[in-house]
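Below: a set of structures, written as structure tokens.
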Structure I
Amino acid sequence: MKILVMGAGMMGWAAAFDMVRTSRVETVTLADSNSQRLDDAVARINKLTGNHKVTPMQVDAADTAAVLQLMRGHDGVLSAVPYFFNLELAKAAIEAGCHFADLGGNNTVVKQEFALHDQAQAAGVAIAPDCGLSPGMASILGGELLRRIGGKADALKIYVGGLPQKPLPPFNYQLVFSVEGLINEYSEPAKILRDGKLLTVEPLTEVESFRMNGFPELEAFHTSGGTSTLPETFQGQVGECFEKTLRYPGHVRMLRSLYDLGLFSSVKRVVNGTQVAPRQMMSRLFEEKFASAEPEVTLLRVEAHHDGVVASFSMVDYTDPVTGITSMMRTTAWPASIVLQMLIGGEISQRGAVRQEIDVPAQLFLNEMASRGVVISYRIESVPELREEVLAAAQEN
């Protein structure tokens, strides 16, 4: 396999690292517009793996002609650049005849990518948006839960969050992935199913408490993008479907205040004769205030509720102290790497638009994650038993 990774940031270099240590991957081209970031990423991958499968290439993701030329000769391409590049990159991949996967997260862009289905299918190419953690792995697990309990559920619930192991007030958060992706989650509407109907709700709303053994009480709330195509795919099979982000208490209240003030808006305002977009300013501030190299942890629980039974997948993953690869990188970049390799290798046979929840072979995916040291546990229980677990966790903490 010859693979191109667009973007040498946290997720891009983690995906490239995963690919080069896989025997069936022959070469990886890692592309980025920033030469220093590119050189640092390649040096780090070479040091950790001891091989030299990675070839750096300086290119701007916005330069469509250059990107198209670079894609030619590769079997697949992974986009690890901000979501607003993904549509044009997907179009270029179809023209170049290589499979395409991205980390997604933006409902509008994903819908536009899915509109390329016929064109991609005719070219024998797969387009797989939303291949990260959530959306991505959570969608795969959600689809598998439904299959295991007979194809129908009263509710499909996803809870996920990347958190600092040692939170610092006032925000109790640190940046664990792209700041543009983070602000998009906090500013765009969330797509859900409620009473079997497809709805959108405002982000940073419907806060509920969440418990997982070994952790203090957390807050869960709606953010954008996490459900991906789940509501459309399972409408008629599932009554309620949502994804909520997990944070330490107090975070959502402060972020909602910023949202209500319009500070996530992309609409430019004139300030002292200068046009300023509030979102651009917040992006810079988040990068400054939320930046941290401290260890973090990623939590995920996917639950399918039906007839008094709850089937669930759970994951707790920590920063690797040996490699320094964060849990968010392990659980976002590595799923994308796995899915792209499955597309190229034929384990995923679908061509055209790929839906994670129905097209990815879940058990094979789980095996691949386990082989990388990411443990995902399965449990099925009655509702009273679940309540006992929650009460026990509350008493322990």
Structure II
Amino acid sequence: MLDRMTSPPGADPGARFYADLRVVSDLGESTRPQNCSPLPGDWHIALCDVRNSTIAIQSGSYKNVNTLGAAAITAVLNASGNLDIPFGFEGDGCVLCVPPHLLEDTRAALSKTREIATQSFGLDLRIGTVPMADIRAAGYEILVARYRVTEHYDQAVFSGGGMAYADALLKDPRADNKYLVPESVEPRGSMEGFECRWQDVPSRHGETVSLIVRSLAPDAELAGALYRLVIAKVSDVYGSPDTCHPLALPDLAFSFDGKQLGNEAGVRAAGQGAWGQWLWKMRMRWFAALGAFLMKFGIRTEETDWGTYKQTLIRNSDVRKFNDGYRQILAGTAAQRKELDAWLEERYRAGELVYGIHTTNRAQMTCLVFNYAGKHMHFIDGADGGLFLAAKELKRRLAEVKARPPAA
């Protein structure tokens, strides 16, 4: 079991807001307002993103970008101890919601991740926290639902526009941006559980597509209906979630490549110099070889059935999620992508939604393992830019919508 940092639970019963939410078993149903609850007013939104992600992509370092988003989640979850908190992986960053007693530990954990970004990857990580009270005062809301992906993995669903507003506050270029975590915050936190040991996964159908769709409907009911329509259309074009899943059992293989393993080593052996990172890579190679042996022969140990580990990994991956917009990583054909793109473009022209699509030939995976018996989660993105470039395309369309003259 992962040894997570613990923080005082505090006397505020509101700290169990997310832990006590009713679980929804269907992602489409989680978009209905009646299945969502407003985030408590004394909570905070923690965010991070990599500045100049485009440059990292152009240099072939998008996996470093993914690594830092997953590392930030790891550090904050470790700081939260046994308390469940909502979070989401964004490709070039992450979002988390924390109660007031975790704010100091959260800021320290984000600061630790920023330090790793600079030391190990030469990247500039923008980190910040935004009080929910400020978001609500500006007229925005954060509604949270708890979607059960598997018995081991519940995924947070965010709607209401508040997350997008918090992201805009984080990226405000003013020098006196009060939401940024200052350099004076001491880096502190555990990266225990962070893993990055798998090769990129080639698409079994030719393409790996990163899709983001955002409704333009001002009404929550209408927006939810549109998202359910999008989910149904994706299923109609690409088939069942299993058919278009970007991970497939035959293609899951450990990596022994030094550059690939450098992502985990950069996080887990940060500040230990070239020798320390080399030692960590050798340790990873040993465990990868052992894991491959256990999985190939279906060996069952006292705690883990290694013969079914890959199946559980696939089920515990975040290929479909929702954060003020629908996101999915898909494996499919060029013909399927063109059909979906045409359908989305038609609704974009009608003023119903904006969207972004990025296409590559493989998916990349970053992992957080609490224990190998089942409580492990896997963050999936398209390689070569994935969700970041899909979001960039969505923002371009959104700017075009705002520039359109009002209807007569």
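Given a computed value of 15.2 for mean count of other Cβ atoms within 10 Å over residues 115-122, which structure among I, II does it belong to? Show your work: numbers first, answer last.
Working: I: 15.2; II: 19.0.
That value comes from structure I.
FRET efficiency 1/(1 + (r/R0)^6) of positions 227 and 251 (r between Cβ atoms, R0 = 25 Å, to 0.05) was computed and gave 0.75; which structure, I, II, did it come from? Before the final figure, lay out each step's value.
Details: I: 0.75; II: 0.25.
Derived from I, not from the others.
Given 58, 57, 42 as the derived value for Cα extents along the principal axes in Å, which of the supplied structures I, II does it correspond to? List each step's numbers first, then the result.
On the way: I: 58, 57, 42; II: 67, 50, 41.
This value belongs to structure I.
Identify which of structures I, II gives the largest calculated value of mean count of other Cβ atoms within 10 Å over residues 59-66.
Numbers: I: 14.6; II: 20.4.
Top value of mean count of other Cβ atoms within 10 Å over residues 59-66, among I, II, belongs to structure II.
Given a value of 19.0, 61 for Rg and Dmax of the Cα atoms in Å, for residues 179-378 alone, point me to the structure among I, II it was derived from.
Working: I: 19.0, 61; II: 20.2, 58.
This figure was derived from I.
The numbers here are math on the coordinates, done by the rules we state, and not lab data. Just so it is clear, the structure is predicted and the values come from calculations on it, not from any experiment. Cβ atoms are built from the backbone, for glycine too; each structure is taken alone.
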